[in-house]
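Please go over the structures that come below.
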Structure P
Amino acid sequence: MDWNAATQRWMQVLERHAYRVTPALQLVIQVLVSAEGPLSADRAWETVRALRPATGRATVFRAIDKLAELGLIRRVHGIESCHAYIAAEAASGPLLICQQCGTRQYLSVETLQPLIQQMEGQTGFQIRESWLQVAGLCPSCQPNQTCKTL
C-alpha cells in the first residue's frame, strides 16, 4: 500500500464528510496508515501520545470510531488484544493475519462464495454480509515457529 496515497485518500474522505481534520486526527491517521500490523485503540493512543503528549485517550478513541464508521479502518482480532484495527483496503474479503509479525493479506471475496452458497442451502438464510479472519504464520515467520497466540 502506498502510504502517502492512502493518507491523502483518507483526508479526502474526511473532507467529503465535513469532518474537521485536527492535528490529533492527522496523527491518528498517520499511525494507523503506517502500522505494520493490527493496532489496538490503546496502542494507537500510546503511539500518538508519544508524538503529541497532550493528546487525550478519548480523542484517539473518537477518531478511531470516526475512521471505522467511514470504512477507512477495519476492526479485527489482534495479536495482543481482542479488538484491533488495520487500514481498510479496497479488497476486503477473507483476511489472513500472521500471529507473529502482523502481516496481513486479503483473499478474493470469490473464495468464500461456494461456502456461503452451501450455508444458504443448508440453513435457508440469505447471507448478506460476512467477515472472515484467519490467523497463522506467514511464510517468513514459519521457520521461527515461535508464534504468539491470539
Structure Q
Amino acid sequence: MNLKLYRLIPPERIFVSRYWNRPDIVSIAEESFRTNFPNAVYKNETDKDNWERQEVFSSNISINGKAELLAELLTDSEPGTYLVEAISISENNDTTEAKKYFTLYSSASKHLLGKMLNWSMVSKSKAEPGEVVQLLFGSAAKKTKV
C-alpha cells in the first residue's frame, strides 16, 4: 500500500459558511463580488481538494493486522489541516483508494488553525456523570464576541 500524508495550506481569507448551494452559473465578476461580499465564498475556495498541499510523508508500507500509522510523525508535526491518502493495488490489479481529511491541534496552544471564522472541538462525544468535557473554540476574526 502506498501511504501519503499532506499538510494543507488553507486560503488566507476568512470565509463565512455558504447559506445556499454553490451556483451553477456565476453572474457577478469576481472583483465586484469580493468588494461587496469580502467574506463570502466566490467559487470553491473552501473546498479542501483545491488547497495547496505540502507533502509530509510518502512510503510504500505493508500492514498485517492492526497497525498504528504515522503516530510518531504527527506528534512532532505542527497543528493544521492534513490529508492522508492510501492507495492499494491487489494481486488482480484492482485499485482501492481512500482519503481522509483531519485537523491536528493542541489544546494547550493559543493559536487558531488557519483563517477560520469559527472553530470548535469537544474533547469527548460521550461522557458519564462526573466526567469533565472540554469545549475548545476560537475565531480568526478580530473583536469577535462569543
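Given a computed value of 1.24 for Cα Rg over 2.2 N^0.38 Å, for residues 5-52 alone, which structure among P, Q does it belong to? Only structure Q yields this read-out.
Set P, Q, criterion relative contact order in percent (Cα under 8 Å, 6 or more apart): the highest-scoring structure is Q. When Cα extents along the principal axes in Å, for residues 61-100 alone is computed for each of P, Q, the one that comes out at 39, 21, 12 is Q.
Source structure of the calculated read-out (helix-only ellipticity at 222 nm (-39500 (n - 2.57) for each DSSP H run of 4 or more, over all residues; to 500), -12500) within P, Q: P. Matching task: 10.8 is the computed value of mean projected area of the Cα convex hull in nm². Pick the structure from P, Q. The read-out was computed on structure P.
Rule-based calculations on the coordinates, nothing more; no lab input. No experiment lies behind these values; they were computed from the predicted model shown.
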